[in-house]
Structure P
Amino acid sequence: MKNKSSEDYFIIFGAAVRETGEPSGAMIRRVNAVFSIGKDKPGSVYIPTGGIGKTKFSEAATMKKLLMNLGVAEDKIILEEKAKDTLESVINCAAILKQFNNNNQVYVSSDIYHIPRCRLLFYLLAIKTKPACTESGLRANGIIKWSYFYFREIFALPYDATLMLIFRHRIAAETSHDHE
């Protein structure tokens, strides 16, 4: 897979996994969003990101199962299972992407309220991305919970961006050394 110029990369940000190991609605929507874009692109590579949250199941591994159930070959999936939050996901996925040709398209899949933060953090690491917005979760979550998600981003975006700006030179050095 290394250095193939025809590959598009689809980063899928984690979402809740139920106690039974079943994916949440948000996770299903995020996987479906990238699959709908990537299914017709023969060089698609999927990078689900997210570690173990409140359950014993890795978010990334749960998304891998969803992708494989949709027909994605296992060798087209690169797991990132260490991240505990958005900032760590971006840093870890940036390290993975640096192993490949940087001229490829990188899509970011998450809910619409979360995509601006994800894309800004990648941008601060000099990685250009495109959005792969999911179907709205408003109906599934209700207006109060959905509003909370948007409100949370008001604080999370500048906080994560500040951390990235402070530490990005160290992060860039670490990611280039980790994968040499």
Structure Q
Amino acid sequence: MFRTWFLSLLLAANAVWADEVVPICHGYGCLAEVAIHYDEARLKAAGASLSVAVNAENERKILAGVIGLLYVWAGEQSDIGNDRGGNYADGSMPGKMDCIDHSTSTTRLLKLLETRGYLRWHRVLVPEVRNLFWIVTVHWSAVIEETKDDKAQRFVVDSWFVDNGQPAVVLPLGEWKKGAGPDV
């Protein structure tokens, strides 16, 4: 009995400290996915970066860079390293990503960080959409919510605005819904 219990405990511990595989979308509309391998050493480095956050605002700033870094590592293993901010700068390069690809993939990366306990002041929500009627534009983004504040402020974590590997743009959800963000 003890032997079975000990083996189960050992397997569970290995599951917590194992490499991770995350499907990353590309091809516009998440038409294609590539399985990206994140090794434990890199994930621990990402966690160590986030562990120095002193409050929610600081965690968002660090998180922007960590998301960029996770995309760098994904770009080392796939064509998404070619992705440029917006929908037009990357032309016909393989691996280009639209906002649906980014919102889906960034949400998956955020969930990875959340599941590992690396986010102390935020939780991951489902992606949000904005529709700016005067521009006739629909845009999606990953979303996080502060957990240490009674106001439950929400923020987008939008990697679509930037070239692969650059820090994601983090904005209050309300401002983003009104059109805030870099002009790409």
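None of the figures in this text is laboratory data; all of them are computed from the coordinates on show. Just so it is clear, the model here is predicted, and its values are computed rather than measured. Cβ atoms are built from the backbone, for glycine too; each structure is taken alone.
Given a value of 1.7 for distance in nm of label points 7 Å out along Cα→Cβ at positions 123 and 155, calculated from one of P, Q, which structure does it belong to?
Numbers: P: 2.4; Q: 1.7.
Only structure Q yields this read-out.
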Which entry (P, Q) yields the derived value 0.15 for FRET efficiency 1/(1 + (r/R0)^6) of positions 43 and 91 (r between Cβ atoms, R0 = 25 Å, to 0.05): Q
Origin of the value 1.8, where distance in nm of label points 7 Å out along Cα→Cβ at positions 67 and 147 was derived from one of P, Q: Q
Structure with the greatest value (metric FRET efficiency 1/(1 + (r/R0)^6) of positions 27 and 75 (r between Cβ atoms, R0 = 25 Å, to 0.05), set P, Q): Q
Origin of the value -15500, where helix-only ellipticity at 222 nm (-39500 (n - 2.57) for each DSSP H run of 4 or more, over all residues; to 500) was derived from one of P, Q: P
With Cα extents along the principal axes in Å derived as 44, 39, 29, matching label from P, Q: P
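Using distance in nm of label points 7 Å out along Cα→Cβ at positions 35 and 131 as the calculated read-out, with 2.3 as its value, let me know the right label among P, Q. Before the final figure, lay out each step's value.
On the way: P: 2.3; Q: 3.7.
Structure P accounts for this read-out.
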With distance in nm of label points 7 Å out along Cα→Cβ at positions 19 and 139 derived as 2.8, matching label from P, Q: P
